[in-house]
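Following are the structures in question.
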Structure I
Amino acid sequence: MDSVLERLRAVCRGLPAVSEKLSHGEPCWFAGGKKMFVMFADHHHDDRLGFWCAAPAGVQAELVAAEPGRYFRPPYVGHRGWLGVYLDVPVDWDEIGEIVEDAYRQVATKKLLAELDSRTAASQPE
């Protein structure tokens, strides 16, 4: 579990101005220190290991319908479109990175998004 948490932590902290705080007993990551975009879920509400995250409109329903063994509608925030992602199954960390970045984009300020976009552009080969 520690290695899974550390991998998720590294993905989240790779984004601009991310802070980590405990919320409801779980590590959570905030964009600009204000808005939560990912919450780790270590068997907090069920027997599964995963995380909950903000998601673009319609993504939760699409992914849960397509792969219910990997994605779920989390309690408390699922009605707002948040996505649950299981981490106790084989994990594609590149895909997790995309999901986490999409979550960040849902809550980050325009300034933080501009910083993220400039980082992304700078890392692209010419």
Structure II
Amino acid sequence: MWWGTAIEAPDPAALAQFYSDLLGWPIGHQEPGTTILAAPEGSIYIVFQQATDYQAPVWPPAAGQQRPMMHFDFQVGDLDSAVAEAVALGASVATEQPQDNVRVLFDPAGHPFCLCRDDG
């Protein structure tokens, strides 16, 4: 059974709060160096853990730079509104955008994530 995923960050509580606000998921547990978001629909978790020597990944990938090791994709109904909401919460929009129906953004710790328009 898949339980969740762990994300490194220089300030895990702040990054967890960003995703809590973005997704509407509650913070399920918090202790020094670790904060866990809990999906309201069931037992899926995102764990944010302290990383002492954290280096934000570079996107698009560049030789010799920290590559993104993973990223989140979130499906949204209104792409422009979702981007505006994410930016208001502290995200930034990537300069390079590979598709018309997807927006690449960076969370406050610099992890890339995608907002994908629901065309269905």
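Read-outs throughout are calculated quantities, based only on the coordinates presented, and are distinct from any laboratory measurement. Predicted, not measured: the structure shown is a model, and the values here were computed from it. Cβ atoms are built from the backbone, for glycine too; each structure is taken alone.
Using the calculated result -12000 for helix-only ellipticity at 222 nm (-39500 (n - 2.57) for each DSSP H run of 4 or more, over all residues; to 500), pick out the matching structure from I, II.
Values: I: -12000; II: -6000.
Traced to structure I.
Going by distance in nm of label points 7 Å out along Cα→Cβ at positions 29 and 69, which of structures I, II comes out largest?
Details: I: 2.6; II: 2.0.
Top value of distance in nm of label points 7 Å out along Cα→Cβ at positions 29 and 69 goes to structure I.
On distance in nm of label points 7 Å out along Cα→Cβ at positions 53 and 93, which of the structures labelled I, II is highest?
The maximum falls on structure II.
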